[in-house]
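K.L.:
Listed after this line are the structures, all set down as structure tokens.
Taken together, the values in this text are just the output of simple stated rules run on the coordinates, not laboratory data. These numbers were taken from a predicted model, which means no experiment stands behind them. Cβ atoms are built from the backbone, for glycine too; each structure is taken alone.
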Structure I
Amino acid sequence: MPSPTALTPRCTTVSGRSLATAPYIDVLKSLGARVRLYDESAGELLDVAALTRELPHGSTVYHCGPAGLMAAVEEATAGWDTDKVRSESFGGDVPVDGTTLGDPFEVELAYSGGKVVQVGSDETMLRALLREKAPVDYSCEAGECGTCILDYRNGSVEHRDTVLEDDERGEMMTPCVSRARGRIVIDL
């Protein structure tokens, strides 16, 4: 196995909706990588085409992220040797409208005067909450990033995410993919 320094990238670019929650920045810096940061919440937007034009000839690009970013990198590197562009998709797709996701259920918003939101069998809890203008941050909508994690007080949850640890599942859930059984009370 190669040493960690042999695997350290020379330059890493991290872009996100908020770098306050972006993972691995400190790890990359501790490995000696030069890290370029783009924080959307601060108005900094990543220009993928410009960034790839700046790279030295023969560079290898490793990329992952939301579908829009993945497509932008693929477009910007379309003429490159295929062995110089590596990607990893974390797989989650947002369900197609009309797909049955499970039984309908109710969500009581504890901090909103007990308002109850109905979640249909063909919609995610996240989409139902957003429909009702509930303040929920989200990103991947695949249960992989942890941006939408909510605390819940009562109820039974069918966890479908890959981000929560077993000891967190008794009080937290990802409304983008996980579903309640019956009624659930959340801290919103």
Structure II
Amino acid sequence: MFSWPNTPTSAHTPINERLFRQSLGAFPTGVCLVTTISGDGKPEGMTINSFSSVSLSPPLILWSVREAARSAEVFLCAPHFVLSVLAEDQHDLAAHFARPSADKFEQWHDAFDTGLGDCPRLKRSVATYECRLYSTHQEGDHTILVGRVEHFSHEEKPPLMFHNGRMGSMEDLASQLTAVIA
């Protein structure tokens, strides 16, 4: 008889967080950079893959931030943010903004100009959404930020993808998966 791994025996039995995270990683997603500006004018940015569309009318998107993230409070208090869908050749930028740093923009300042609300706006990406914060929803250990899109741009180029803990092009990730299956 088949047994589901890590199935809770009751509503109060916790699940294994490590296995749950691995399971979530089985869903391939795009990789995004979200930026804002703090109340004292310091730029902030982080790499995310928690991006989704919400509504066409009004134009709304969402992403979520882990409440324990170093810059979470800045994003939660900022009236604007810019979300950029990264291109497959922006792996280094994604990796850089995924790590803590005193000034994440120092080595990448030439890659940005100024967007809505003075937020750093990546000059080159697959798509960019300049947003006014519309609402927030605290759920579990994350807060969902919903943004109303004020401006957007889009270019036809392959996106950077995330799957099973790895970033790469769709072809790179597909070949890694093929190698595992073979």
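K.L.:
Ranked on FRET efficiency 1/(1 + (r/R0)^6) of positions 18 and 146 (r between Cβ atoms, R0 = 30 Å, to 0.05), which label among I, II comes first with the largest value?
P.N.:
With respect to FRET efficiency 1/(1 + (r/R0)^6) of positions 18 and 146 (r between Cβ atoms, R0 = 30 Å, to 0.05), the highest-scoring structure among I, II is I.
K.L.:
For the read-out relative contact order in percent (Cα under 8 Å, 6 or more apart), a value of 15 was computed from one structure; give its label from I, II.
P.N.:
I
K.L.:
Kindly point out which one of I, II the value 1.23 was derived from, the read-out being Cα Rg over 2.2 N^0.38 Å.
P.N.:
Here the read-out was taken from I.
K.L.:
As an exercise: FRET efficiency 1/(1 + (r/R0)^6) of positions 34 and 130 (r between Cβ atoms, R0 = 35 Å, to 0.05), calculated from one structure in I, II, equals 1.00. Which structure is it?
P.N.:
II
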